[in-house]
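Quick heads-up: structures coming right below.
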Structure I
Amino acid sequence: MKVLQISKFGEITDSLFINEVNKPTIQSTDILVEVKAASINPIDKSTVLGNMQNILPISLPHTIAYDVSGIVVEKGEEVTNFEIGDLIYSRVPQEQMGTIAEFVAITNSAVSKKPGNISFEEASGIPLAGLTAMQSLEYAGIKENDKILIHAGSGGVGSFAIQYAKAKGAYVYTTTSTSNVDWVKELGADRVIDYKTEDYKSIVKDADIVFDTLGKNYTLEAFEVIKKRGKVVSVVGPIDEEIAKMIGMADYKLPEDLAKLIEDKEATYKFIFMHPNGEHLNTIKTLIEDDKIKPIIDTVYPFEKSIEAFTHLESGRAKGKIVIKIN
């Protein structure tokens, strides 16, 4: 079968190539999926560059990407929640990474049936961004009338988070660039802040939650705009001590400047390490079928232009998801 693989770590155009490999074999709890579409995410770019080797090491060559939609063509003897012919979508676990392929094996617990009112291409763009946003906002306990700041509202995670927060009844502030202001307003944000002409710190006050998708100074600045005992959830800031312990960093301590800000505001800080979850995807499926969330697609590339899709991702200019159509 055809796959897109990393041959070495480095520049996108030097490191990716289309290869022929054997179709995967499944374990008793797996399903085999004929891939219809796969989407790509910043983590995929980081993987190609070699930036993930410290925490998510892989051997080379290796098939790339995690997000997928397709059709079940085979199932393990212990699988009872899916049948041959089911239309599914998933963010595959780390050990099964490699969705830019004609077939992929996936453990059934990471899979949900595809929302019935969207295409395979649209469905493939949901899992990683959707799970990241949902798990982050649910950890923060988002509820009706909460005030939340979501950074980078035009990105894959941010655009989903805006819609999810609005579905929960929250008041949403978000930041974006001038060219994306009108587009992000259409997602439902209550106050769109043009970071090129406005200072979000002078606009957002006493927020219940900040969803940090930018890291660096933005992580620290979150504590300027949250209320006392507010919550900051981050997918790019420093890891917290619980996550450090989980990945074997027993002596890890939060950076001193971050720890002091947390203490001063009596706040909660959590680094969210997204995990594949078919039940969560099923919840998202219902929200999509109820028209509370719409998938946002930037561009769909044919399989043979997969490397071009990655150079588009690297540009950082996508509004919504970049998708590769496989079959």
Structure II
Amino acid sequence: MHSAGSNQIVQQVAERITQSVSQVIIGKRNEIRLTVLGLLSHGHILIEDIPGVGKTMMAKTLARVIGATFSRIQFTPDMLPSDVTGVSIFNPKTREFEFRAGPIMSQIVLADEINRTTPKTQSALLEAMEERQVTVDGVTHLLPEPFLILATQNPIEYEGTYPLPEAQLDRFMMRIRLGYPTPNEELMVLSMQQHQHPIETIHQSVSIQDLVFAQRASREIYVDNGIKEYIINIVNATRNHPEVYLGSSPRGSLALFRTSQTRAAMAGREYVIPDDVKALAEVTLAHRLIMHHESITASRTIINDILKNTPVPGTTTQG
């Protein structure tokens, strides 16, 4: 078991990032914490929401707070994979090919309206998301550390959109929604932006080194065998549910396992409890379920149903 000191660092790093981002994104503390949790868990996040609720601002602020490089890819139907990854260009002077990096070569990448581009261009992201590298003309280029893709998709407009294939959805550790602000929160937004945007006053509050340390420390959190079995039972139930055509992959189990570790670390604990798993089952698993065509039940409802019916283990806290 690792020292409690490294846990405190995870807690401090998470708290500092959450506090800073909350100064710009009003009233979305839970969603901000989930985004920070995804970042600390080495995972990519899909934000499914209508335009104008702050998805772009969330990604930009996050990059600024951790002092990371940021790029935004606005996906369109005519985009090519090389527009994402970069290209090799022949330099007549040196008589060699030179790699011109695409926007994917940043630490925080906002993949905006990812479902507006063709499956071929979407697939350019697959290697980057899974292996943290891109291959252009047979040459592999490693992506920077840390590396996080925040992708957005608009759930309303289906015209001119390409639904994300299962393989792509599966590579997102979590799917979250921001939703509309309350009238009071919206009033605060208007007041705050009267003279300048609050992002202008946000400074880096966490170093990249601290962030990378916190990412590593959260992987050291103890997970009891009973908890591992609990995770597997939940995921297995998605595969055997009558309304689900295709249940969660093993990648879903891993996402639930990793995020539970990070949630425990963010709470200052050295071990995972069933509540960690319960709190994250929906955001890590619901987007991985493929429903039967005739099913009208939402995948989120099915996850909650499974949680009610899966026995919770008695936890031991020591390894």
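Computing mean count of other Cβ atoms within 10 Å over residues 109-116 for each of I, II, which one ends up highest? Show your work: numbers first, answer last.
Values: I: 20.9; II: 23.5.
Of structures I, II, the maximum of mean count of other Cβ atoms within 10 Å over residues 109-116 occurs in II.
Kindly point out which one of I, II the value 3.2 was derived from, the read-out being distance in nm of label points 7 Å out along Cα→Cβ at positions 213 and 277. Mind dumping the intermediate values first?
Numbers: I: 1.9; II: 3.2.
Answer for the origin of the read-out: II.
Assign the value -8000, calculated as helix-only ellipticity at 222 nm (-39500 (n - 2.57) for each DSSP H run of 4 or more, over all residues; to 500), to the correct structure from I, II.
Working: I: -8000; II: -13500.
Derived from I, not from the others.
Where does the value 19 come from, among I, II, when relative contact order in percent (Cα under 8 Å, 6 or more apart) is the thing being computed?
Numbers: I: 19; II: 24.
Going label by label, the one that fits is I.
Computed from the coordinates by the stated procedures, all read-outs in this text should not be read as laboratory data. Note that the structure is predicted; figures quoted are calculated from it, not measured. Cβ atoms are built from the backbone, for glycine too; each structure is taken alone.
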